[in-house]
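Asks: Next up, some structures in structure tokens.
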Structure P
Amino acid sequence: MLRTNRYPAHDFGLLIIRVGIGIMFMLHGYPKLAGGPAAWAEVGGVMAKVGLNFAPAFWGFLAALAEFGGGALLALGLLWRLAVPALLFTMIMATVMHLSSGDGFNGYAHALESTLLFAGLLLVGPGRYSLDEKLFGGRRW
């Protein structure tokens, strides 16, 4: 059974979301990535909240790379099944950090909203106007 989308601008809408959110995450991730090992260790310290008390700089570097590199891949619609789970996991951990720190709603809302956004994007895919579509023809790589 061939499924068609009843919304003709569906793929264009995904393009707007991908590019806008991707650029925003690049802007959030760049200072963390450029901050070096001290900044990475601070960001990666959140992993202790889930029992991973080793190598905070490593975890922080991965989080910064997920935000910056994942944001770039998101904007391009490239390597979707790598980029979106990395962003999703990073935002889950950010939500955990804010909640466990006792931050109020305004403290954790952005991270939680981003978590929900990436969970949804993981399910719908990058859309027709993506490099994954152009390079891989919509096939899962």
Structure Q
Amino acid sequence: MEKTLALVKPDAYSAGHLEEIKKRIEADGFKIVQEKEVKGTKSQMEEFYQEHKGRPFFEGLTTWMSSSPFYAMILEKKEAIKSWRTLMGPTNSEKAREEAPNSIRAVFGTDGSKNATHGSDSLESATREISIIFG
């Protein structure tokens, strides 16, 4: 079984969408191995999103992700990374509404960064991100 990190970002978490997102996760056959509310620090979010350092959205993203609590889950399933990314839909919520209208980002996301959820994009990223969030 493979593990991946799933975050319900501050926009969707503060709007009260956690339970509906968790229902979708469980209905898709994932096991939630570990979960917790997180209030990330700015430096923790800079480390978490380090691959985006230097991009125009990096400062805003790390500030936003450290400004309000979010919810973190370790998900387990065969091909968890690929399955979670499919369930989330395209990164940009507007694109998700066109290409995957029933995806989590299409339903609960607002735009490119306020897109409701995060998911690891590789096994290496999942290992690193789980370590940052869960220790």
Structure R
Amino acid sequence: MEAQTTSHKHIPVWPALISCKCPRCRVGKVYEHGAYHLFDNKMLLQCKHCGFVYEKEPGYFYAAMYVGYAFVVAELVTSGVAIGVLTGSQNPWLYVIVMLSLVTLLSPFNYRYSRMLLLYFLTPGIRYRQELS
């Protein structure tokens, strides 16, 4: 009888994070739809590939609000500096309109990737297991 060998492909962290794959197997999806699927940005309860439960405990994703806050601050600072450098305008309404539009347009991105960063980098105990991929 031949020994059965299985080769599990290593999946890099950044492509898996950007495509919103499970942090444990990096194969299963975390969200049902894309980031800009209108009115339905639903997160799956568990990975369909390895069975990993995404919400470790009730209220687990409240910590993602702090990551999302950091995203918004970075977006506001970057857009404020860019407006100042590119236009040289001192009109506060230009800043307000551009910044609020930017934050509104990027809110699905912030929601999704704040949770992904929490799962991938800020939660101890969640590790990639190559044998599951």
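Every read-out reported here was derived from the displayed coordinates using simple, explicitly stated rules and does not represent laboratory data. These numbers were taken from a predicted model, which means no experiment stands behind them. Cβ atoms are built from the backbone, for glycine too; each structure is taken alone.
Asks: Upon calculation of mean count of other Cβ atoms within 10 Å over residues 40-47 from the atomic coordinates, which of the structures P, Q, R produces 16.1?
Replies: Q
Asks: Quick check for you: by Cα Rg over 2.2 N^0.38 Å, which of P, Q, R is greatest?
Replies: R
Asks: When helix-only ellipticity at 222 nm (-39500 (n - 2.57) for each DSSP H run of 4 or more, over all residues; to 500) is computed for each of P, Q, R, which one produces -14500?
Replies: Source structure: R.
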